[in-house]
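Once you scroll down, you'll see the structures, which are given as structure tokens.
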Structure I
Amino acid sequence: MDQKIISLPNSLKTLSSHLPGTKSVTVLILVGTGSRYEDKRTNGIAHYAEHMFFKGTKKRPTALEISTLIDGIGGEFNAFTSKEYTGYFVKASTQHFELVMDVLSDMLQNSKFEQKEIDRERGVIFEELRMYLDTPVRYIHDLYEQLLFGDQPLGWDIVGTIDSLKNINRGQFLKFKDAYYNPENMLVSIAGGVSHRDTEVTTNKYLGNLKNKETAKFTKVKIDQKKPVAKVVTKNTEQAHLALGVRSYPRGHKNHYVAVVLNTILGSSMSSRLFIQLRERRGLAYYVRAGLEEYYDAGSFVASAGVPPKKIDEAIKVILDEYFKITKEKVGEKELKKSKEHLKGSLALGLEDSREVASLFGAQQLLEGKFRSLEEISKNIDKVTAEEIQSVAQEIFVNRALNLTVIGPYKNEEKFVKILKI
């Protein structure tokens, strides 16, 4: 893989990842904005805008024309919104590279934001929100971050609320676009069988005239947790869902790779400790997972599972026991090596796909101002020691940082708070 940063005169940066022999290309345009950049009145507008950019431009007036064009070349296209950035991508054959750039740049520069389309799409997003609320396996994580960050932008749902969404209008979309969709706040990540030269020429052709403006900022999160906390959503479900975690490190922290290896040991594979303890040895869960979330100024490690309602106390105690164990006993050499190889192998397999290449390195460049090669990432993983893992575990797995969210047939939060002890 040959990678290069290309800077256009208007301050727009392009990360070009040339993959020799690859017949596909992924064009991913990333924008440094998401739900944490919103206020209460417009919560959800970043995600709503993501939908609206597909609804027609002056050149391609309808959503059908845009989708038909991409479908007609066998391409894949979609978009996503997170709390700190938004992305729009098309993956297609390299022979259609210029068409892909034409379509994406047209959408992001010339979308009409017609009020009738805004009103129609509002109903779609209402149903998307209701779907998430009715899907505990997904909603449990939104609930967890609500508990973690409270009533401030980082704790709000990305999709927004019924109340915040119902009054968003065309003027607010144009103001939002003007505040964030600026070259200095964007990154074009292009990965596949396209040369650096073709990438530079084509990007400049379609996005070189984009005017730069000052970009609005977000409000830093305020955190003041002194004791374990729990939040319960009462729902008559056949399965209880839980997310149990602790506060961790922000993006770019010196302990990033140690935390990544720690996460792998505890819960990111079928041979991880939590998977073995909850599923294989006790039969308490079908899905068991753990993950890290890193924001600019905050972070979290969280384990989640779906368990029988009558055995939720047992499941919580099993997770807490594993947190405690890794603070007291150093990870063995065999388990440490396995976890590192799992991480490196998974990463290498993922990077066989041009979309994954564009996404991984593009997000690094947008959010951190630099990207790390596969070789550099692998070296940093290999450097992690058992002593460092134990030290990080001792730092983050502490009683005062425990947060638990539960969805199920329960009403008493205090019952859960009482068992939150490492």
Structure II
Amino acid sequence: MKTANNGRDWHNDFDIDDPAYGDIYNEVCDELLAHCPVAHSKDGYYVISRYDDIVTTLMDWKTFSSADGIIGAVRPPEQPYFKPNETDPPEHTQLRGALTQFFTAAAVASHEQGIRAVANKLIDAFIAKGSVDIVPQYADPLPPIAFCQVVANMPAKDMDFLQKVFTDAITGPLEFRGVNWVKGQEYLYDLLQKRKNESRQHDIVDAVLHFEFPDGKPYTDDDRAGSLAQIVAAGATTTGAVISGAIYHLATNIEDRKRLQANFSLIPRAVEEFLRVFVSAPNNGRRVMKDVDIGGTVLHGPHDDEKGDYIIYNLGGANRDPSVFKCPEKLDIDRHPNPHLSFAQGHHRCIGLHLARLNIKIAIETFLTRIPEFSLPPGFEPRYLGGITRSIVALPVTFAAKTTA
């Protein structure tokens, strides 16, 4: 396949860091789904896109291991490994078990009022101007501020720094990604050292700070900072992309906007469709631990002192698989059932899924309430940043200016 947009052969020369990937992402997914169950990269990794293949990969951690890294086959030497995401059971199960209590549906629901306050405060900052770039002024800052200020009792004043450094760590220039991960982890390391000398607040920071593996495996201060870093980074770089996508759709599909405004009970189902279409973390990976056949391609486990093959699972491709989703290219806010894989499955299913859903729901409800009519510049077409994550680069919206209450 050679895409007219950039001429790359995505079957045999897949490149997750191709600058065009974000913009032609859906076209690449559809082509691979139709004609290439397993694509190959010249950097030595493979890419799967079909729903059933990805579910098999996600559910079989013994064959497809997370312990050798999940965010790319080529790992910067400076980049630390993160627990629990880059571990397998039982280590993963033990540490995740200590954190899950803060991300249950009930625990997350208790923060709803605080998250709404964050959303309203963000809107207060621009509603009198009559215009806003949704991405940096609303969608991207809402989830990390809500997490740090409302959920984790972390200082909100440094969120601009953490959001930038983790975004650069995931999607910035390759040569600086590892360095940026270290910068973010060092900040959180210092935060944890400070919290050691404070009274316990019984929050997620304390859970990380005081966890120990029951079998005595080491869990160092660097490991603790890494655990906190991956949680903060996930919130800072993913949920905002879905919020931006949702507002883009509602700016360009007036009937859907009016229906949601008239009946907020329709929003949770719409949120699932926004998650399916605007999947924000579509590409993670696993190391193959034994020979396995996927779609007619044999992938090899470790042999002759060499590591097994590395495989990237394309969740956005799974979300467009026509064998699972009727008219997958259509954004349908009434779609049901909607078994999208945006939160993955299995042991590594996103621990923050309830928080992500609530953030998106509140972001949409608050925006539609306070800014019921809004539009994009004539002829506007969004550009997307692609890679491990995918997000709209900018979303300029105009509306009737209002004074704050």
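Read the figures in this text as sums done on the coordinates, not as results from a lab. On a predicted model such as this, the values are computed, not experimentally measured, just so you know. Cβ atoms are built from the backbone, for glycine too; each structure is taken alone.
Between structures I, II, the greatest calculated value of FRET efficiency 1/(1 + (r/R0)^6) of positions 39 and 247 (r between Cβ atoms, R0 = 30 Å, to 0.05) is seen in I.
Using FRET efficiency 1/(1 + (r/R0)^6) of positions 303 and 391 (r between Cβ atoms, R0 = 25 Å, to 0.05) for the comparison, can you identify which of I, II gives the largest number?
I
When Kirkwood radius over Cα pairs in Å, for residues 135-366 alone is computed for each of I, II, the one that comes out at 19.9 is II.
Looking across I, II, the calculation of semi-axes √(5λ) of the Cα gyration tensor in Å that yields 38, 27, 19 traces back to I.
Supply the structure label, taken from I, II, corresponding to FRET efficiency 1/(1 + (r/R0)^6) of positions 55 and 239 (r between Cβ atoms, R0 = 41 Å, to 0.05) with the calculated value 0.65. Structure I accounts for this read-out.
Taking distance in nm of label points 7 Å out along Cα→Cβ at positions 183 and 255 as the criterion, the highest value among I, II goes to II. Among candidates I, II, the computation of relative contact order in percent (Cα under 8 Å, 6 or more apart) that gave 28 used structure II.
Of structures I, II, which gives 0.80 when FRET efficiency 1/(1 + (r/R0)^6) of positions 207 and 287 (r between Cβ atoms, R0 = 35 Å, to 0.05) is computed from the coordinates? Attributed to the structure labelled II.
To which of I, II does the computed value 2.0 (distance in nm of label points 7 Å out along Cα→Cβ at positions 31 and 295) belong? Here the read-out was taken from I.
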